[in-house]
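The following blocks contain the structures, represented as structure tokens.
Every read-out reported here was derived from the displayed coordinates using simple, explicitly stated rules and does not represent laboratory data. Please read these numbers as outputs of a predicted model, since none were measured by experiment.
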Structure P
């Protein structure tokens with residue numbers, strides 16, 4: 001089962017189709033968790049009604065980026081928040 005990890009150090013740099021968009025500030029442990037397939041996410045202030053306020057960290061040959069979570073991932077994050 002995937003672990004769900006909130007990053008309090010991650011931040012998004014560049015948005016939309018920006019050429020240099022990326023995620024900065026991930027700890028070594030969070031980077032390893034993403035590579036293992038765990039769900040690492042962070043908060044941001046949404047400015048459009050279609051945004052959830054959460055971003056899920058992704059990794060590719062281009063580096064660290066993020067995406068909007070799926071409805072199932074939002075439910076898992078929200079359930080985790082309710083247990084705190």
Structure Q
């Protein structure tokens with residue numbers, strides 16, 4: 001997958017309905033990202049937002065379309081086309 005496809009999925013309003021809403025979006029998102037980049041975590045935070053890995057890093061690590069859709073379903077998004085964020 002390329003960066004444009006990743007961003008397109010992450011910016012979509014489509015609901016993929018693959019996950020239970022009983023889980024923690026932040027924890028599950030970080031866990032998914034760690035499948036590709038084992039030492040990734042929370043890279044920064046501001047009021048009600050956490051930031052994580054750069055978009056190019058996760059795409060270059062080989063994230064799949066399916067996992068990208070799951071990440072989106074977990075309410076993660078792309079900030080400024082550069083890095084991942086999750087509102088908490």
Structure R
């Protein structure tokens with residue numbers, strides 16, 4: 001059985017290292033996906049997407065976490081585990 005996990009991550013633009021990671025609970029995904037621009041080639045959002053800071057803050061508001069740092073570049077990432 002394949003399991004899908006999704007997270008919001010932030011990378012330091014100077015070092016390109018992961019500086020922030022927060023897993024999105026499956027029960028919150030339907031709310032989160034409404035904030036992300038649609039991609040006709042990936043309607044399930046199984047790939048990784050850059051997101052701007054306002055969307056990152058909105059996502060963290062849904063999942064109940066703190067606000068994001070202005071100093072990072074944010075992405076919505078997906079991992080599949082068999």
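Structures P, Q, R were shown, and helix-only ellipticity at 222 nm (-39500 (n - 2.57) for each DSSP H run of 4 or more, over all residues; to 500) at -5000 was computed from R. Taking 37, 32, 20 as the value of Cα extents along the principal axes in Å derived from one of the structures shown (P, Q, R), identify that structure. That value comes from structure P. Can you tell which of P, Q, R yields 45 when relative contact order in percent (Cα under 8 Å, 6 or more apart) is derived from it? Computed on structure R.
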